[in-house]
Structure 1
Amino acid sequence: MMARAAILLAAAALGAEPLVTGFERFHAAIPTAEGGRLLYNELGCVNCHGGETGLPAMRGPALASVSQRVRSEWLRKFMADPAAAHLGAVMPQVLAKGDTPTLVAIEHYLVALKPKSATKAAAKIMHVNGGRGGELFNTLGCVACHAPGQGFVPPDGAPKAADFTHRSIGFADLKTKYSLESLSAYIFEPLKVRTDGRMPKIAMEKQDAVDIAGYLLEFQGSDGRLDVAIDQVALDVKRVAAGRKAVITARCAACHDLPKDVAAAPVALKKTEGGCLDAEHTKGPRYALSGAQRAALKLFLAKKDEAASPKVAADLTLQALNCVACHERDGQGGPDAGRKPYFQGDHNLGDTGRYPPPLTGIGGKLRPEWLAKVLAGENRVRPYLQVKMPQYGAATADLAKLLGIADARAALKFEGGDDTAGRKLMGTQGGAGCITCHRWGDRPSLGIQGPDLSNIAARLQESWLREYLINPSAYRPGTLMPSFWPAGKSFNPAILGGDTDKQIASIFKFIESANGEPEGFPQNRNGEYEIVPKDRPVVQRTFVEGVGVRALLVGFPTGVHLAYDGEHGGPALMWNGRFFDAYTTWFSRFPIFEKPPSEKILAWPKSSDGRFLGYRLDAQGNPTFLYEQYGVKLEETFEGIEHGLRRTITWAPTPDFSPALTHPEGMSVDVKESSKQGRRVYIYLLK
């Protein structure tokens, strides 16, 4: 596996200076006071010297659990010289004596720290799929900040090295730092370690995090139990006491959350020359600052008592959190040419189907309450984007309000709207045909699947909406969205006399009223295309949410149904009641990910261990699915029974092999037959 060892270095090679990506990308060429403000915050200067930057606090990682998270040898190396252990590290060299006894003593002190809440020992990782992890790492959005790995080639082909024009956040030597267990735990819940949000949380399953960790660690094989665990240090009381003294001397508590008895009081800045800014500085924190970084810091310190304007604070916050790695704002930012191929989605929507939307004027576009939820990882309206909006925790607590102030625009309240006219305007019967490209709630569009329009009144501010509908390309050049009011003139003079303002107000009023749906949706809700298993099971291929594009649905006349993973093998979902409405699957040019038509759906844990080999039907129509685990071929047959399913699994007896089997979460399983000779039978009841 070629993974982390082959990670590309973006454009310029990293130097010894601390890497603050927002500064390098937007302020290094011409040092500014704004860039200095960003550095003063992101290098932790404000933590030691105080002041107000207007930016979310930059804190060091949690140390109470560090001994369970990273390996001892790496921890000592990092404490002695952070930049040597992790190129680009923003932590300065703080130990006057980086000798072994001091490093060991500090390690013992850190081991003695107790997490605020006791954590249960994590279950041993059973399975890891590094190949799948590579695909996730390179498509979920990780490569917006980190360099992509050469082991994965995007569908449009690998980019050239020259296409990478901004620097990536590098990795330490992950193999010497983490275990598979600790790295996957960090990837899954980074905000527990980096509470400042600089490493945000991407919503994923635990198995996804395990597979990504396996990819980054170049884990050999698929059995996670072969992982070398992190050894725990046996505490020495004398060394703990010596470590505490070293922590106090090094003022670690200025940046890290530590007990009050090692607190570090702020040190007032008395001058803006020398000290940490001096290349020959030997006392206190030592940064290998670049010339541009020193220049920018001096410019900021010359007027550090001046408060940042809302616009500056908002822009610098977006740079500090690296939001501009994915989003453009005011013509700056967004993925560079080297990273763009890794952003995948719906190519039928053009660039808007692959890249996150611009943040230009975002505080004047989205309603404050909606924007706050977006920043919290909710209100996702573009499910076709493969990259996921991260969660930054407390770092974005005030960002929605700040952006609202920075991007404020003249308020507009629509007047004179008519919801009946709005319904027609949005439909296909003499209207603009909005539903041709946009979803409406749970109704898929008639063509490409653009964002849902049913929530516009809750999502968008009226003044922004009016300007966008009149000239969409002014907001997002290259958008597929046409203007139906070019230069402010209506496309349809027959509705409301062609009055542009009244027509747009009517569309808004109709959406706000939630009074029905636009005209033109096929009237297929009478069950005309609903599949009802009567005399024998029915198998239907389709796209299913949570299962994928190779789902196999099996409907049983007994009333409990199955969704099977046709990519890796293994059952995925079971539900009771109605089976499936096939209209979208059979007739839409752009099928959507369906959901079973039941309120009670049970899911099997996701698995990536198998390889699907097909299926066959017996005389009664019951399916037998064929798949492979670790080179052993298995067959499993599902049969409908009253209130449930019978699952029979068989395989050729193989020494030291036992199939990795899971069961639906949240239900008891009746084992009717279990044999070491290659046969198991399970009963699943769903009442």
Structure 2
Amino acid sequence: MPLTYTPDAVRERVAAATEDTARARIEALVPEIKHHNERYHTLDAAEIDDRTYDLMFHELQLLELRFPSLIRADSPTLTVGGDTKSELQPFVHEIPMLSLANAFDAADLRDFEERRDDSGNLRGGLRKQIGEDLWKEHAPLAYALEPKLDGLAVELIYEGGRLVSAGTRGDGETGEDITHNVRTIRAIPASLHGDDVPSYLSVRGEILYTLSGFEAMNEARRNRGAKPFENPRNAAAGTVRQLDPTIAARRPLTFMAHSFGEARGVTMPDSHMEQLQRMHAWGLPINPLNRLCRGIGEVIEAIEEVGEVRDTLDYEIDGAVVKVDSVALQEDLGFRSRSPRWAIAYKYPPPEVTTRLVAIDYQVGRSGVVTPVARLDPVRVGGVTVTNATLHNEAFIRERDFRVGDTVVVKRAGDVIPRVERVVVDEHHADRPVTVFPTECPACGHPLTPLDIKDTKGDSKKWICPNTMSCEPQLTGTLRHFASRTGMDIEGLGSKLIEQLVASHRVRRLSDLYHLDPDDIARMDRMGPKSAANLIAQIEASKANGLARTLGALGIREVGEATAKLLAAHYPTLDDLMAARPEQIADIKGIGEWMAEILTDFFDDPTNRAEIDRLREAGVQFAPEQVAAPASSSSAVAGRSFVLTGTLPTLKRSEAKKRIEAAGGVVKGSVSGKTDFLVAGADAGSKLTKAQSLGVAILSEEQLLEMLGG
């Protein structure tokens, strides 16, 4: 049976786990979640619905909470969002844009406020974190409730009341600069208005399409013979990442603010809801369904009421966000590594519809995994017309007995390709041909082999085409990965050019990139002598990349940037790594037995060895990493906590943070009684006031630099 993802099923699996079963489950969850992270955040092409992903992530969090010794160094729970794309300039968030913990039912919401054991004793939640005295002072606790918009998270920067820059969330620390496109969105004011406009304001919110605007845009595309967009969220993400701002200007994007990162030169209210109203008075749009609730009981009722009108809204929401309304309490509660303790996102169950299964196609991904895709009679679900849906793998089809011609139930959560959930059995179901998974690759005809990931019956969940060098979809995907920013970072080698190189058989394997003829490249579509020369120079420069970057670029299954760095830190040369046995690699913290076997299988394969030899012959160095000598920790900084606020005279806050951390200090986002130093620049706001009230030492930039040693 395939695993079930419901709140109760996840809790039961975690409660029943032993250390051995938890280790195996974590080994399976981490690469799967990382795969879906890349599909969602980087490629804007998610494969599973939001709720399934969130429950999968929640299961990993709960397992790590029960078995902290099993936490992997590359665990997705330690990161936020996804990688940025190379075409746009980086956008650094002075205050990180974090993610939110999730709730899936009323029980999770009650645990968020008060978590008790079977005997009724208080074990966690806001009440325990706040403390009984403060709890009684604030009871019933006030919460701000906001619909969770299904768009693209962004930050806007206003200086002197004027919009100066904007960026995507990215990994929470660094996103992509999209200022040129944001300036074209009518809902986003170019200038704030009012008598109390702050000297500096960072606004967080969502860029999205209205459903009516999205449908009108798609209808116009159909009329001129262009392919319609699949869904509003992906279309919004793709639009704001365009290099040409005239594209965004032609499309009906809108924006709603949900919080601010920092305000300088103005005193903000202590209430989150009042802060939203203040931003609205400055001209920033907010959601009209926002409301204030007293106690978690009112929150649950309000979530149900918003859910009842969800299908009538002209924009997509996939849940509701619950925040402690008191900003002072927010600061006292603080943050976890990737989310605030004072907020939680409730996720609505995805809507269901029925339609007819017209056909089943099979697609080959970069890793060679063959994925079945259902072709459906068009049906409206979640505000979007759906014609395709994922069927996941052979075991999923066999277990649910999907047959072409069946009436099926389709689920869709917001912005992703939906999932065919089950068959509506009718009198003709048994007469339809049983679906048989192909035994040969639909792209190249090579015999498929089972991927060594088993379900609970011991059956292989996935089939893979091992013909990595000659299977066109795999080669195309591998080349994209190889040239990407987190791979070899070959600027100018984009998707369109890669498709031309593969289709024309100029490139049949990775090493062929290093033998391209610039004159030949110059004659290709959208190229020329200068572009070809620049590309060849970029390819040539990539030969000197270090071992970690080159190893991560090879496309080894489940070996991403973090894992490649771990391996390069333990094995100074590629030959050392290739000579290592599985048990030696598995001893590296954060790797594990399963990934160790993947690595040794890859390097033991004669085809892969031959390709590595060809890369070396072409000049790719797999250069040993240059390990810098560790900086001596400053006794004045090491182990001390810092908060940064205001505009520093010479340092950007991101630079100051790096220097403090390099000296052994810790930089926090909010002031508390545990803060050792507040570094204050010009226009320092409420953080300075709070630090003074708590007796926290206040430093200037000059004093900070003295502590850091100049």
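We did not get these values from a lab; they are worked out from the coordinates using the rules stated. For clarity, every value in this text was computed on a predicted model and none was experimentally measured. Cβ atoms are built from the backbone, for glycine too; each structure is taken alone.
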Q: Assuming 6.7 is distance in nm of label points 7 Å out along Cα→Cβ at positions 265 and 521 as calculated from a single structure, say which of 1, 2 it is.
A: 1
Q: Assign the value 0.05, calculated as FRET efficiency 1/(1 + (r/R0)^6) of positions 217 and 657 (r between Cβ atoms, R0 = 25 Å, to 0.05), to the correct structure from 1, 2.
A: 2
Q. Mean count of other Cβ atoms within 10 Å over residues 145-152 computed as 20.2: which structure among 1, 2?
A. 1
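Taking distance in nm of label points 7 Å out along Cα→Cβ at positions 313 and 481 as the criterion, which structure among 1, 2 has the greatest value? Before the final figure, lay out the partial values.
Working: 1: 2.9; 2: 3.6.
Once distance in nm of label points 7 Å out along Cα→Cβ at positions 313 and 481 is worked out for each structure, 2 has the highest.
Given a value of 1.00 for Cα Rg over 2.2 N^0.38 Å, calculated from one of 1, 2, which structure does it belong to?
Numbers: 1: 1.09; 2: 1.00.
Computed on structure 2.
From 1, 2, which structure was distance in nm of label points 7 Å out along Cα→Cβ at positions 33 and 105 = 2.1 calculated on?
Working: 1: 4.4; 2: 2.1.
Corresponding structure: 2.
Where does the value 1.7 come from, among 1, 2, when distance in nm of label points 7 Å out along Cα→Cβ at positions 369 and 401 is the thing being computed? All intermediate terms of the calculation are to be shown ahead of the outcome.
On the way: 1: 1.7; 2: 2.7.
The read-out was computed on structure 1.
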Q: For the read-out helix-only ellipticity at 222 nm (-39500 (n - 2.57) for each DSSP H run of 4 or more, over all residues; to 500), a value of -7000 was computed from one structure; give its label from 1, 2.
A: 1
